[in-house]
Structure P
Amino acid sequence: MGGKVTGVVTGSAGPLPGAVVQITTSGAHYTIITDASGHYQVWTDARNPLQVICADDGYQSQMTTVRISKGATTTLNFALQKV
């Protein structure tokens with residue numbers, strides 16, 4: 001059993017639907033598109049740490065590293081700034 005990474009991507013005007021969240025670790029790569037409310041989630045058995053990149057057209061991308069725990073939910077929200 002792995003862990004879940006979830007969150008909301010927002011911009012200056014609120015949620016960003018269609019933003020791209022990429023999660024990379026040794027042996028696994030996930031690309032998730034946010035829903036109409038800017039929300040994303042993925043269950044993963046990937047090994048720690050996870051590198052997470054969030055991007056959307058017209059916004060400065062953000063990157064962070066996160067560790068997940070088995071069976072737990074890790075919340076990672078992004079507030080992107082316009083370029």
Structure Q
Amino acid sequence: MIGLTTPPVGVCLVVCAGDTQLPLNEVVAKKLTLQGSFRFQDELADAVNAIVTGRIYVRPLITQRYAVDRAGEAFSVAADRARSV
């Protein structure tokens with residue numbers, strides 16, 4: 001079972017492979033929004049390696065940079081099609 005450290009009225013991103021158990025009473029009590037994210041097994045490592053070694057040039061895809069403490073703002077901009085690619 002996964003323990004949730006998300007603060008009340010937050011978003012919990014679930015990234016996992018395979019079945020897992022979630023404490024639904026805690027999800028409901030904290031009024032959490034669950035957001036799933038699918039990932040592949042080896043492909044992510046291959047993609048990161050391709051970026052790191054320069055086989056894939058990603059600079060034209062990076063339109064803005066944000067400090068970690070501005071992550072909320074960065075996600076808002078990324079979700080806004082008028083302000084992001």
Structure R
Amino acid sequence: MGSRTTPPTAALVTGAASGIGRHCAEALAARGTRVAALDVDRARLHRVAETSPLITPFGCDASEEHQVRTAVEARRHGDASEAP
């Protein structure tokens with residue numbers, strides 16, 4: 001008998017514009033998870049966000065704590081317009 005796990009309801013993915021980060025963002029969204037997708041490459045990040053209404057793009061540098069905090073707070077309040 002296999003175990004069944006429930007996907008998280010929300011996730012933050014860094015490096016979401018390409019590679020493993022993009023794959024993770026898209027895979028989580030496909031399972032019904034709301035994804036805050038972070039990357040410095042805003043153009044590519046917005047193309048990723050177009051793949052699912054559950055992916056919200058935040059153009060920011062994940063190595064800058066204040067930018068990540070701003071993105072998290074904006075996502076928490078449902079306002080992507082406040083993203084850095």
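Have a look at P, Q, R and say which one yields 0 for helix-only ellipticity at 222 nm (-39500 (n - 2.57) for each DSSP H run of 4 or more, over all residues; to 500), as calculated.
P
Here mean count of other Cβ atoms within 10 Å over residues 42-49 has been calculated and equals 17.2, so which of P, Q, R was it run on?
The correct label is R.
Only the coordinates and a few stated rules stand behind these numbers; no lab work does. Source: prediction; values computed, not measured. Cβ atoms are built from the backbone, for glycine too; each structure is taken alone.
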